[in-house]
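Every read-out reported here was derived from the displayed coordinates using simple, explicitly stated rules and does not represent laboratory data. Predicted model only: the values in this text are computed from it and were never measured. Cβ atoms are built from the backbone, for glycine too; each structure is taken alone.
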Structure 1
């Protein structure tokens, strides 16, 4: 609508038709009752992170574009195809909506000298953005849970962050997830493997698709990730990085495997597992399900000891992972392991608006005592009949109705009626004695 039409409508002129706006494709609203699943998930995460001594970090959604070009890798799909980047109109700075959060966490650690007094165990939950085709469990705005353990070089931390994933999935009720492992070694080992890969792929150049030819001399390791059926047999015969690992790298991987086995976490080695980002070294891993189609990776991560230096910091070992929350919640729903939406303990039935000054302080006192109460609200024409209010009380799922009738209020009382046990039992309680009966509303009895 033009500014003139808007101004005319605001001034009382002819009504102008306003077009309806829709959300951006692939960026979804999360509404009740689905939002309850997210709150439940986040509560589980916070509890578990505390038990593992991980602390929360929150970084900006917008970061300098150069952070991801350097940190994620210039030849990765994320940087080449998927980032939401733009120029700040005020100062010309090149900015990007974060497509992942590990570079942002490392940037913050360097900038704030976070590891000056030793290693840090960190976790985050937040939105990420990638411009790709929306599909099942994969959106342009998606939410990620991530863990970053900064300043720890030993394989025991690789194992611990994997144990954290394993425990979280167990406590969420997720089943049928397998763990795949690999090692990317150290730079010298990767360089030797890279040369062998290029030689192998050049010998079979006629089988390479356009994407593989483009990556051949920039990031040949990513060719191992191809989904092209015509290339699978040839890629399966490519040299394996495991064959180029030195004794130290082998020992590191074997220690991780032994620690997982000691904690009853089954695993398999997948020599083709390379992950999609340039900063990984040593251990890489994925937690995978076969119940979400092609988007089966629930969580992936690994060690990235060189990233601090790439971003201008001091050499600092680090290991971490990222988990797609949408995918995990979808799997929970598919496996019927999800919780029911939360319901209030009580629903307040209020005869008229004039009663509100007496009723609202009572509801506030109950809420302070830990009781969840849904207050009936009118629709602009009074509070509605008792009959209609009881229908809404029942629809709310509340376990009790609190009836603030005129007679009860005159006596300083409220009627507490059971709604869920089939008895319809009701009792009178004193408004000035909430501390003696309020807790009983949480008993679900």
Structure 2
């Protein structure tokens, strides 16, 4: 079940009604748990078993962690959780990738090996909920959190449908305490939550699917090498598409949780107005970048063991972050490029520590950041290195004489939407959406809300899955 479907509208309306019934708080939490399982089972019911396994293993391991006295026993229970979660992730997401690369390695050294065909179906959202459940046992192991008071609260934390399949990646300390006491949305929360859901669906259905998706597909999935105009506009289309698609999901998820009386953290904070790449990762997929910082970068050494170790930790974290997104070397290159960007930025900041840029320089650095981020999106979107090289070659003028692939409507749409996104991000980079809403006249807000809802309805979307579902 996807947010941008009629089935979800009916489902969510039923959830709101059930949550408003005069039942005990425990009964309403059980309703939310059952609803969350139904939400996930709508894709492939057998994969609910994986959710159960992950939930039960981590709950049991955490309980044993709390009562274990010997350090070796505590490490053993922590490793049980990590191995169980990463084992499922490795098999379902990386099984075919590992086998294919092993076969390529064997053939490269002269050993004939034919890789078996593995028909593995990737469970939707497995990367997200395995990271969420691992953070539970890891935080308890590191004594940063206490276990949930009861199994129902923990199971609901794992399966809570707004964040289940594509984040935000929740920490137990963020959501479990909210299940302890009764939650009902106020009238203001309900209105703002529904408005956020409308905004998120507008980004997904209207901007990402109706205007940008087809343009990116024409350039990246076509058989013809693009020229400079096509390559740049196709890349800009995907840059806007992935933001509107993923930020649209996160905004819808946050709004859905708010309608039920729960709070979830921001996952995007106007990233295309970032000044530098460390700033970009403080604004893009915030819950993933903070997860990687706390559970990968810092354990690898962080910045506590000298400059060389810092750069190795930084690069290792970004490579893992790239691989997390997909079982393809193009994602590893995407993560590696961001690692290089971050390393170079760190070097330059140390070299020019006394330099204070003015407003014009800051804007120039923001445009440079955005441009270099767009180059990395080529590897994120291209299905293989051959296609990535074709697009990059086109962007830098190497595909001379290439036939124009995009029509005038595509070019104008991408230019207008890209310009609007950049303008909005730059205007709001130091503000919040809530502050903007408070300063806007109610009549104007109602008009904008109505126009977005109308655009969603007339777009006649086909219920395309969100891009990050495949991760």
**Request:** For mean count of other Cβ atoms within 10 Å over residues 105-112, the calculated result is 9.4, so let me know which of 1, 2 that is.
**Result:** 2
**Request:** Could you tell me which structure in 1, 2 was used to calculate relative contact order in percent (Cα under 8 Å, 6 or more apart) as 14?
**Result:** 1
**Asked** From which structure (1, 2) was FRET efficiency 1/(1 + (r/R0)^6) of positions 89 and 377 (r between Cβ atoms, R0 = 35 Å, to 0.05) calculated, if the value obtained is 0.90?
**Response** 2
**Message:** Of the structures labelled 1, 2, one was used to calculate helix-only ellipticity at 222 nm (-39500 (n - 2.57) for each DSSP H run of 4 or more, over all residues; to 500), giving -10000. Name it.
**Reply:** 1
**Asked** One of 1, 2 was used to calculate FRET efficiency 1/(1 + (r/R0)^6) of positions 97 and 193 (r between Cβ atoms, R0 = 35 Å, to 0.05), giving 0.35; which?
**Response** 2
**Asked** Thinking of 1, 2, which structure, once distance in nm of label points 7 Å out along Cα→Cβ at positions 129 and 153 is computed, gives back 2.1?
**Response** 2
**Prompt:** Can you say which of 1, 2 returns 1.01 when Cα Rg over 2.2 N^0.38 Å is computed?
**Reply:** 2
**Message:** Tell me which structure, out of 1, 2, gives 4.1 once distance in nm of label points 7 Å out along Cα→Cβ at positions 145 and 417 is calculated.
**Reply:** 1
